[in-house]
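*Asks:* Pasting the structures here.
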Structure P
Amino acid sequence: MTLRILCFGRLRDLLGPELSLELPAETTVAALWKLLREQTPALAAYDKAVAIAVNQALASRETLLHEGDEVALLPPVSGGAPEATAALSSAHARLQRESIDAPALVAALKADEDGALCTFDGIVRNHSHNRRTLYLVYEAYPAMAVAEMERLAAEALERFAVRDLRIVHRYGRLEIGESSVLIVVASAHRAAAFEACRWLIDELKHRVPVWKKEFFEDGAVWADGEALPQG
């Protein structure tokens, strides 16, 4: 069977952006990873950190692979996207290349029944680990990133007493001072809006397949992040 394998973040640097492999029928995710490790020994460093998605859903190591499956190798996230996708959106979430228009998003979400509107605006800063940052590049697994942000939105709407919310994430090259992610939460009361906003950004950083590369005067590195949950 033939598999399409997509690689992101640091794994892209090791394997390239995309692979096509011929494997025996009923190969498992674990067997695929073992084969890739044998071909590229440096992958051993990611044994406990890599998550693997099959057809845009996180998979366990026991998952059986089938002809034509799209497999994605996902290193720890540090939450962008391929050049071909300008923007991708769902009911409450959006991944986009263009700048985020925060005032327009806030104005569109606000309603007469709201007593509070809480925003989180993630901004590109000019330093990291005592080094001067020149700019950032964000990469994402687009369809899966938007789907996961939409799941986060649905969980927040159920978990907290909020009326509505929006999550917008940038990708591509971002300059110092630009917004990388904006979360807006509308609620009748401030406590619920604050709590939902804080929960959303914390979970986004842990669960959404977005990676950040920091460019300095003397080189570039992928930002350290958290391992995605295993399927």
Structure Q
Amino acid sequence: MKSTALIVDDDRTILDILSKYLGNHGYATLTAYNGAEGLAVLEDARPDIILTDAEMPGMDGFTFCRKVKENRATSAIPVIIMSGKKTTEPDLVSGYDTGADDYIIKPFSYPVLLVKLKAILRRSKPSHTAPVVIKRDGFELDLGGRVLKISGRPVKATSKELDLFAALVSKPGRIFSLNHLLQTIWGYDPAKYNDPHTVEVHMYNLRKKIGLKLAARLKAVPGHGYKFE
């Protein structure tokens, strides 16, 4: 069965190119020209993944992504934000803060986009393993319920931030390489995609959310990766 991608972009040329490219690579596609139209599509359809431009008239991609993630009926749908202008680190941080699963800069390689789509879809498939709860040092991580609590208070973390936190705290002291994290959490093939910025931005956001004391224990090991100390 084909996976379905909803593409939201006010540039009709890009919309047509992406729709044809994904269609030629086994995807069914839905299209919308802005965030409001994208939400209207979601009232009648449930795509497997969403690609949205950041800069659009009316409802932009950041607002659209936030609304998708705040709606219980659509929150599990992965969202990739695309942008040719909002390309600074604060822009990427803002995008991930809305709940985006990835952020890609225009112009981008279509084969790389395809790899990202496949990896995210592979990671987003529901797991049938027993739920895991990790309790220690003032935090509680319920992987089954996708909830992280610090001192009993829920933390509003994205799915990838939860997976990143879980990987590190599940094996204290172990150094996880950037390539290992990209492969196990994002599903990327390091031979084709090994941009450390993906991990760095998620780590930056995660540290902001969990408080100074716990954040200080997420250590960067220069030239190697990260560990939970």
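Please treat every number below as a calculation from the coordinates, not as lab data. Computed from a prediction, not measured in an experiment: that's the story for all the values here. Cβ atoms are built from the backbone, for glycine too; each structure is taken alone.
*Asks:* Could you figure out which one of P, Q the value -12000 for helix-only ellipticity at 222 nm (-39500 (n - 2.57) for each DSSP H run of 4 or more, over all residues; to 500) was computed from? Spell out each step's value before the answer.
*Replies:* Details: P: -8000; Q: -12000.
Among P, Q, the structure yielding -12000 for helix-only ellipticity at 222 nm (-39500 (n - 2.57) for each DSSP H run of 4 or more, over all residues; to 500) is Q.
*Asks:* For distance in nm of label points 7 Å out along Cα→Cβ at positions 134 and 174, which structure out of P, Q has the highest calculated value? It would help to have the intermediate numbers written out before the result.
*Replies:* Numbers: P: 1.9; Q: 1.0.
Sorting by distance in nm of label points 7 Å out along Cα→Cβ at positions 134 and 174 in descending order puts P first.
*Asks:* Next up: Using distance in nm of label points 7 Å out along Cα→Cβ at positions 102 and 214, single out the structure from P, Q with the greatest value.
*Replies:* Q
*Asks:* Which of P, Q yields 1.3 for distance in nm of label points 7 Å out along Cα→Cβ at positions 110 and 182, as computed? Write down the numbers at each step before the final one.
*Replies:* On the way: P: 1.3; Q: 2.3.
Structure of origin is P.
*Asks:* When mean count of other Cβ atoms within 10 Å over residues 142-149 is compared over structures P, Q, which one is greatest?
*Replies:* Checked P, Q; max of mean count of other Cβ atoms within 10 Å over residues 142-149 sits with P.
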